[in-house]
Each structure stands twice: as structure tokens, then as C-alpha cells.
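Asks: Quick heads-up: structures coming right below.
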Structure 1
Amino acid sequence: MSAIEAYNESTETAAEKRNERPFFSVVLPTRNRPELFNRALNSVLEQSFQDFEVLVVNDGSDDDYLERYKELEASADPRVRWHYQAQRPNGHGPSYSINTGAHRARGLYLCILDDDDSWDAVDHLQQAHATITATGAVDAYYSNQTAYRADGMPVQRALWLNALAKELPRPGVTQPVDPEFLLSCPGFPHLNCSIIKRELYLGIGGMDEGIRYECEVDLYLRTLDAASLILYNPTVVARHNVPDVAQQANVSTNVTRVGKLLSQCNIYQKNLATANSVAVQGRCRDKLTLAYKNLAQAFAEDRDFPRATTFARMALAFRYTIKWRLYCLQLALLAAFRG
């Protein structure tokens, strides 16, 4: 048994002996960002509702950062449980780390917070607990956040589920919603704003560990397909710090344009093949059409017309229009001419 495995086992055994079952388990994955992580952790510990535990999953941080994490662990709240994963060049990824925390959690509901973001609403968990317990048998609870650029200025356009706030039957009130309503919005809930019943999370297999980019989209679609009762709170509860592309310290900044589109294709193909919900299937068709179109245009910009033609025809198969048919013909002619 390695030193990391022995440490994790001893920590887990002590926690199990306490036999606690908090209402919320907050999973906080982190890697090589101890100072940003500390801010995120404090935003959890400062919540007005205190019936929670925190599962910190350190995804194999480099040695240069481990000492600082150990310092934070030594001074942390006793409700914070720490798990260290073995070091790998690119880490195990957010899906693997979140699943690690979810399996070790003891709470009824799982919350997830990125290590470079924060919960700015100190009553976030208080509101969630009040509406979940008042409603009963809630499978998922979604809310909103605001994105901030590196210069500290907020992003003005609607992101994630924020646009739905104006469409609610009872504006400003947390209320039950169905998948059709949620999927009428082109966005999806960020993990910072997602609370899922742990039983349901584990029942659908948790996060797909093969997906690193937009893994929360895959979880969202599978949750909508399985959930019976979903609540939506239009309140902004979290702050999302838009990753600095120059730093390349985030999954979204480490993936190429084509890589992102291929990940999206994987997510939507998978859920189109497995979802029972007609609404989820419809979302997958729409998003696949868009992903294939974007791939066609990306390859066309690189003057790779044979591959551009292939993806353009795939998009046409999902959504036929005369305009796109003509574009496919144009690409095919360019491919033949330059071949």
C-alpha cells in the first residue's frame, strides 16, 4: 500500500467511525491551485446553513503545490475531509475526481464547486435545504451564477440557465420545472449551481470519466432523463471566474477547437442513443447538427475540404436545408478540385 493510499484509508476510517450523515456533501476537486482553492473552500465554510461536509479531492497536484495544500489541511475545519490522488502528468480529470468524492460522501445531496470559483451567496445552501425539504423527493436543484473576466468585469450576456429566470411562471421563486422547460434554454447548469440527490447520481453512474471537456453537460442530460422532480432557483448564487487562456491551467483552455467539438459529438451521440426522454433526444439532435456544422467549417477554414465535406454531410443528415445542401455541394467541388 502506498503512502497516499494509507493516508486516505486512515482518514476515511476515522470519518466512518463518526457515523455522520449530513444533508449536503460538497465535493471540491482541486489541482495545482491552492490559493484559489482556499477561496473556494472558505466560500463553503462561510455558508449560513451548516449541515454539510466537504470532500476535498486533490487530483495529484505537483510537489511544488502539495506543501501549501498540507498547510491548508492542517488548519481546516473538521468537517473537511481530504483525499489525495496519485500524481499523473495531466491529473485524473474532473469527472474522476468528482466521482471519487461522491463515492466517499455521506450526505443526502451532492454539491460540486470548482476550485477557482466560489459561492458568493452565503445563504445558497440554506435556500436549497429549505425548498428541498419543503417540496420533498427532489432529485435535482439548479440555480444561477455570474461569470467574471480576468479584469474583474462581469460577462453581460446570459449564460448557463440564467435566461430562464424571465420565463418562469412565478418570477423570482424557486419552483418545480420539467426537462422541456429547462431544455428550452440553449445553456446548461454549471456544476457550481447543481445539487443532485446522491442516490440518483450514483444510480446513473456519476460523471463519465472518459469526458474532460463539458463533462457537466453529459451529467445534466442523464440527470434530466432520470429525474422525477427538479427545482430551479433563478437566484445568482455563485461566481465563475472565466479561465485565462494564456495560463492553460483549466480543461477548457487545454483543448483545441476541434477537440472541443469532438467531445461535444461524443456527449450528444451517447445521450441520443441512451436517453428515454424525447426532450433530451431532441436536444441531442440539435446539438449534434450544430457540432457537425462547426466541424465542417473548422476544416474548411484549414482548407481540408474532404473532411469538411464529410462533417457537412453528417449535419445535413440531421437537419436538411437547401442552403446547407448547397454548402455541401460547394465543399465537395472544392475537395474534388484540390484533390
Structure 2
Amino acid sequence: MADSGKLATVFGGSGFVGRYIVRSLAQRGWRVRAAVRRPDLAGFLQPMGVVGQVHAVQANLRFADSVARALEGADIAINAVGILAPTGAQTFNAVHTEGARHVAKAARELGVKHLVHISAIGADQGAKAEYARTKAAAEAAVFQEFPSAVALRPSIVFGPEDQFFNRFAALARLSPALPLIGGGRTKFEPVFVGDVGAAAVNAATGLGTPGTVYELGGPEVLTFKQLLEATLRYADRSRLLIPVPFWMAQLQALATWPLPNAIRPITVDQVRLLKSDNVVSEAARREGRTLTSLGVAHPAAIELIVPQYLERFKPKGQYAHYRA
């Protein structure tokens, strides 16, 4: 099947969501071009297909020429590039909005048949969080340049490489307490990264309705507090959950602003995001713009996936239950 000639370009193919899109495409026989900033660090993608099926190329969404080169000859394209916090020239506007515009414009000009854009639930040009504003602006830019594109808005995405469960489990290993920002009442609809990858490929291969925004959520709605409780349970840790008002969380975020993003506990923008629920809207459910419509009838729940990769955070380490 890898010799079928079908070529897909995945921007951000080595990222958290992108690698699952690459895997799903390879399993279906597509030749995959993973367009990433550092192809020398994307070698782990190659075993996802047969020899020569998956190939990484250099591309940076800030530079339109590199985007166009990555799309030459592609039948479909999926843009899975996104950042949670800006770093240097990698700003929200440059990566989310203008980067998405570059992809959509080049895809149209080069005759790409289908384009899928990965956005996020909460995308709103009137939002206080810059992340949400630029995600909404990106959708508008994509549909302006490529009207038949499909946009996917996932809720919080979980999986072995996620930055939510892993991050809080690591924090629980060191800290006697975890923060319940805003009292832990914010609601989420966690969706498995493998399901997001499958939905993206289904949409790119014709299952999605052109010009439509889909909202992707898992099988259950959980509060921030419930997610932290699940994290502690799966990591076999007992920690205090201390309510932290939003204003205090913002002060803490400001105090840690000079630190690198990798070690900052939270940013001001992320605190602003936590003020709104992150769940699939009733309109999306009513209109059939959900995972089910994209061929994922039984999305995975967190209890089926998360305990497996949080086992390493247990007090006695991974595989401790096999001993004695």
C-alpha cells in the first residue's frame, strides 16, 4: 500500500498530536512527509511505516517558502502545529495565525485536495487569552484561503507524551500539594491523542464536511479537580489539593515569567484559559460536528490509557507490582 503514490504532508509531524497523525496515515498506506523545524530529531517517525514510507523534511510555518516546498506534490495536508506559550520569534500570532495562513494559501495554490487544521476548543477572537484569540484568527485565515478546509477543535488531549497528566504527576512526586486553580471547577472533556489522530486522517481523506469546524471530546466531562484526583490515584500518590484563586494564580504566573517555559508551572495566558470550561458545545453535538461524525464511534476514556503511562511516577517505580 505504501507504493500507492498517495502523499500526505503533516506539519508538526513530530509533535504530540502530529506523530499520531503520521502513524495513522502510515497504517493506511499513505506516504507521509513530516514537515518539522528539526528533521534531524524526527527519526523516531520512520519505524511507523515501511522503509521509505515516512520522511521528515525541514519546514517552519513562519517562512512561507519552506511551507510551499513541503507541500509540493502532496494530495492532502494536515496542520498540527501549535504552541502553549510563546518563545522568541515563535509567537502565538506568528505560529498559530500567520503560520496557518501560509499553509492554507500554499495548499490552495499547489492544488492540495484536502486540508485539515488542528485548532482548539475555546477558540474565540473575543477571548482574553491570546492562545484562544490566535487559534480563532487561524481558523478564519484558513477558511479564507482554503474554503473547503476542515478544522478540528479538541478539548484537552491526553496520551503518553502529554503535558497535563505527566506534568502534574511529576509535580506530585516532589510537592506535598497540588494547586486547584480557580477552585478546580473548570470542566474538561479529555480526548485521547490517538482518537484525534484518527479523526484528523478521516477528515483529510474525505469523511469530514468541507468548510466545517468539528469539536472533539472524549466520553466524559471532568472538572480540573477530578482530573488531579485521577492523576494522584493513577500515580499512587496522596497529596493535598489546595484551592488557589485565579488572581493568586495570575500573580504566581507573573512571578515566574522570566523562567524558561519548560519549568514554568503556568503562564498568565493559561490561567485565563482556565476561567472557561473546555467542553464540546451543545451546538456541535446537535449538528453532528463531533468525533462520532469523523468515524471515531468509541473514544477512549482516561482510565483505559492514563494509568499505563503514569505507572512510572509511583513511589516504588514502574513495574513494582511485578516484583514480590
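Asks: Can you tell which of 1, 2 yields 1.37 when Cα Rg over 2.2 N^0.38 Å, for residues 134-221 alone is derived from it?
Replies: Computed on structure 2.
Asks: Among the shown structures 1, 2, from which was the value 0.25 of FRET efficiency 1/(1 + (r/R0)^6) of positions 110 and 174 (r between Cβ atoms, R0 = 41 Å, to 0.05) calculated?
Replies: 2
Asks: Assign the value 0.4, calculated as distance in nm of label points 7 Å out along Cα→Cβ at positions 150 and 214, to the correct structure from 1, 2.
Replies: 2
Asks: Can you say which of 1, 2 returns 2, 8, 15, 18, 19, 17, 13, 7, 2, 0 when P(r) over Cα pairs in 5 Å bins from 0, in percent, for residues 54-165 alone is computed?
Replies: That value comes from structure 1.
Asks: Follow-up. Work out the source of 2.9 here, i.e. which of 1, 2 gives that when distance in nm of label points 7 Å out along Cα→Cβ at positions 78 and 182 is computed.
Replies: So the calculation was done on 2.
Asks: A further question on this structure: From 1, 2, which structure was helix-only ellipticity at 222 nm (-39500 (n - 2.57) for each DSSP H run of 4 or more, over all residues; to 500) = -10000 calculated on? Display every interim value, and only then the final one.
Replies: On the way: 1: -15000; 2: -10000.
Considering all the candidates, the number was obtained from 2.
Asks: Given that FRET efficiency 1/(1 + (r/R0)^6) of positions 142 and 238 (r between Cβ atoms, R0 = 30 Å, to 0.05), derived from a single structure, equals 1.00, which label among 1, 2 identifies that structure? Kindly include the intermediate steps, with their values, before the conclusion.
Replies: Details: 1: 1.00; 2: 0.05.
Among 1, 2, the structure yielding 1.00 for FRET efficiency 1/(1 + (r/R0)^6) of positions 142 and 238 (r between Cβ atoms, R0 = 30 Å, to 0.05) is 1.
Asks: A value of 55, 52, 42 was derived for Cα extents along the principal axes in Å; which structure in 1, 2 was it taken from?
Replies: Checking each candidate, the match is 2.
Bear in mind that the values in this text are calculations on the coordinates, not laboratory data. Small disclaimer: the values here were computed from a predicted structure and weren't measured. Cβ atoms are built from the backbone, for glycine too; each structure is taken alone.
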